[in-house]
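Listed below are the structures to be examined.
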Structure I
Amino acid sequence: MEIMSLNKVLELPPNERVTFAELILASIEHEEEDIRKSWISEVYDRIKAVKEGKSRLLDFEELYYKR
């Protein structure tokens, strides 16, 4: 693995790192191809919805520790 590429990924905002990780995992999991493609499409749809203001991200820490 090239360290420079890893450093660039680590500089991404947290939500983009999560997306990146999901895409990496989707590429190695042994799902049927159509299921894998559907999940990748879903990830991109969610990113688009957030960028267009149609959806918002929730902070896990805030939700988890909220009483």
Structure II
Amino acid sequence: MAEFQWNIFLAALGLALVIEGLPYFLAPNAVKRIAMRFGEIPPGVLRLLGLLSIAGGLAIVALSRYFSR
């Protein structure tokens, strides 16, 4: 079994934090307006968006592993 690659994990985590932080840094007022509207979205729609986001992220990881061989 391959050894866990901490350097790749930490790089991915750092990149995720950078991407997550960009909207708050670049457009904090827009983030506030969008966050207030989240209360109006039905839970089922939020779950679907979360599921699609997870599936998209997994697909990107799978593709990156496939092409890095």
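Laboratory data are not the source of any read-out in this text; all were calculated from the coordinates shown. Everything numeric in this text was worked out from a predicted model, so none of it was measured. Cβ atoms are built from the backbone, for glycine too; each structure is taken alone.
Calculating distance in nm of label points 7 Å out along Cα→Cβ at positions 20 and 44 for structures I, II picks out II as the one with the greatest value.
Name the one structure among I, II that helix-only ellipticity at 222 nm (-39500 (n - 2.57) for each DSSP H run of 4 or more, over all residues; to 500) of -27500 was derived from. It was calculated from structure II. Looking across I, II, the calculation of Cα Rg over 2.2 N^0.38 Å that yields 1.48 traces back to II.
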